[in-house]
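No lab work stands behind these numbers, since they all come straight from the coordinates. What you see is a predicted model, and the numbers here were worked out from it, not measured in a lab. Cβ atoms are built from the backbone, for glycine too; each structure is taken alone.
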Structure 1
């Protein structure tokens, strides 16, 4: 069999990573990571109002840098045998483009305008717009939200579009259509110059944009004009045809072939969201909840369509035919903050070091500061692991960035309960970790309660690989084993599997998973001595969460 190589590109929140993989066995030949320089500086973001924007140049420069680096590492002989590239991204992360499909931020007039940039998944500036979409949907005989869990989120496509249209008249004037990041990168690589020809994946369209085959595509125009006349006609600039990620978006265009050092026969696959491709890279199984755990979590479950039938799970992020594995129903849930919650706590503890000590260019001091920052979470985990759980310990609610599922509500806030003068940083950290595990259990409970049994857990991503304390607590709280995938880059590897399928090396994604999958290297089993205590504490978490939600809802309505 002739050698064949594929490239998977994984766009995360802080960086983009590319991997060059042997398509026949999944062996990683080279990898490269690029941290977004503008994002790293905090440009175009305002966390105090939950505004998080990313400049398209960060994405473009990272795409070129990582792929070229992989090719340089592997050598010209390998580069000449690259057959395909597929891409995954965060989502919903849409951008305003003109008629040529060019993001407005790439035009001189808008190059420093955050509203002309990609609106990152965790941007929650559209809470009001999401509420209006939810209220409007109740007035229609057809429930256009039924396939997205019944609740539309401020993290998603239409809410973000409406917010930008209302906020920035100049952007609204020049905006031709609204495009997800995962759909735009393949358009870029194939040399697209007409936004009407841009191919949209069923993954992004079904989970975030209200597309469903039973509607004949998107909801009708009168649904959108009922929300706000500003949305009038927008579906006319979006094709009602969608594609699964095993299909071709096209071939690499001459411009990008020359730029990367590849040839124009390279297939470019349809894009999808990171967790969806990550679930494939992590060798998802039917009824196993595949948890991609990073800054947030995205939880994927697949099941045969003929077994799910008409079952609809309320409060999740959607269920869409073919959004994960073509031919199966893909269901998505997740938490708005997971690793981000731990990062928040770390930054809190770092405040004195960063703000009270004198400014210095001394490299020894800089190195010491970096060492302390790197050791905070590992040391907190080591000490927290020694604390035996009790029913009366400090308790936390994990909604520091709102709640994604079950039942999206980005207006919710995090909280700590039961603090006293003896509470220290280790106990607070332990409560925070427990809260994120309890939030994960809420998702499992929702699937089980509504007729979709969760038979097991698969852990992927940085937290799953690097945080045994958190993973053991996850198993204890869930009272269920969790197996950790061997690959540290399941999203990028999943993209590579889709690339191999789009190139025709494999007949379907399942074949690619079998041939290219790297298997599992760790499995955490619940500690029977702790399971009962966590069940009691979970009941307290549920009651305190309900109390907090009621209080915040009353506050919003006054």
Structure 2
């Protein structure tokens, strides 16, 4: 009872302090309104729509989903895809991370750069390339191997594409954990006579089990929520994310679409909660303390050579996937007439520039808003004690787990009618960009703030600075790397976002990724490749300009 009173008194005191600080109170109110309007309310309306029929409460949509055998197969397909993709992706990501950390690898920067390339490119680029390389008129299957009836569409092709898309996520998650393992722990086992395999099996791998499990769960969430790859290359292998779109847009059946959306949200959130509150807390790496010295790299050919060969083959595969896009954009008709042609670019520049202009403009508008809002929320969560802080952190964390298709569905249901009609406007697209990219910026900001001694900010407060002055003059300059890395991430993901905005595009505002998917859907591979090439070029140019500007400002590594 005494603990309850202490917590109650603390909460009351924090509420009073918040009211006495008008800047803190207004910021808190603004953030709460944003989160409620554009995260909670759309999700509530999706849930409400799934339980509503002709204006009354009903379970008919769930019964329809249950009674259709096709939906049961689709749910099993989604789970199967998530398990297979996450397992293989994590294995490859661990292989790359282990090689980069433990083995003397030639061309290290090349391997690392190619490995993370899928993260900064449109999500369906690899799917498009897979069709061009391994499809019925694929360069490898038809021209090199002479296979006339090659079939890339379906489960196997989708797994290939998703693995190449998501293994960089596992690589980036695991390489940092491997670098934190103190070499002295493993060398002690070696000194006692253990072989390298024994050290890996009994020391390194057990230390990495929580991180590996974490990577599997994160990729599982992304795989089951993926919309673009299954839409492009899934064929008859339909997933829940695609079925939601087909029911909502193709069949105009919002009831069944929302029922399936709720099922997908429950799948994603249950895995996310497991990952966040169980696996992420099970870390054994930190018991080794600070790394005492550099690690002696493995040079034995019997170990290094096979791993380097496997990495080289995977890297070559990724490189081929990306080189095919510009090549395909200069071919008249892929697989039929491979003569050089500029007609696809002529089509884009004559008739298809609007999606390019719209996407770039909206991404540039949303990027600074996303970065600033993410740092403000991170500052509130880490540095301020007030009633509702845990709620804000929880909602922003859960936004990561909600599949983009469902967010877009929620927006179209919520803001397609009075009193607030936003559907078809640029505003709702900018909001979609912000809400999808902001959570990553918040996590980056929280990590950066936790490494800064709060006494520096407290000293500014003692000298009379208010919350706004402390944030703009003290906090923000100290977290510049996290802030600008959030900007780069927000811009890249806004340019390449598909699932969230697939429901929100209109004749007035059509985005580049949707235009690419439409071209693929009607079989215009050359035009789609030209669009993809232009998109990748825009992303790299603007990110390069941002990186150059940051270096001139004294920020050499925005990834820190």
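Numbers at a glance
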| item | result |
| --- | --- |
| Structure (1, 2) behind the derived value 20 of relative contact order in percent (Cα under 8 Å, 6 or more apart) | 2 |
| Entry that produces 22, 56, 21, 0 once P(r) over Cα pairs in 20 Å bins from 0, in percent is calculated, selected from 1, 2 | 1 |
| Value 2.5, calculated as distance in nm of label points 7 Å out along Cα→Cβ at positions 158 and 366, assigned to which of 1, 2 | 2 |
| Structure (1, 2) behind the derived value -12500 of helix-only ellipticity at 222 nm (-39500 (n - 2.57) for each DSSP H run of 4 or more, over all residues; to 500) | 1 |
| With log10 I(q)/I(0) by the Debye sum over Cα atoms at q = 0.12, 0.16 Å⁻¹, for residues 38-269 alone derived as -0.67, -1.13, matching label from 1, 2 | 1 |
| With log10 I(q)/I(0) by the Debye sum over Cα atoms at q = 0.17, 0.23, 0.26 Å⁻¹, for residues 166-221 alone derived as -0.70, -1.03, -1.09, matching label from 1, 2 | 1 |
| Computed 4.2 for distance in nm of label points 7 Å out along Cα→Cβ at positions 382 and 518 - originating structure among 1, 2 | 2 |
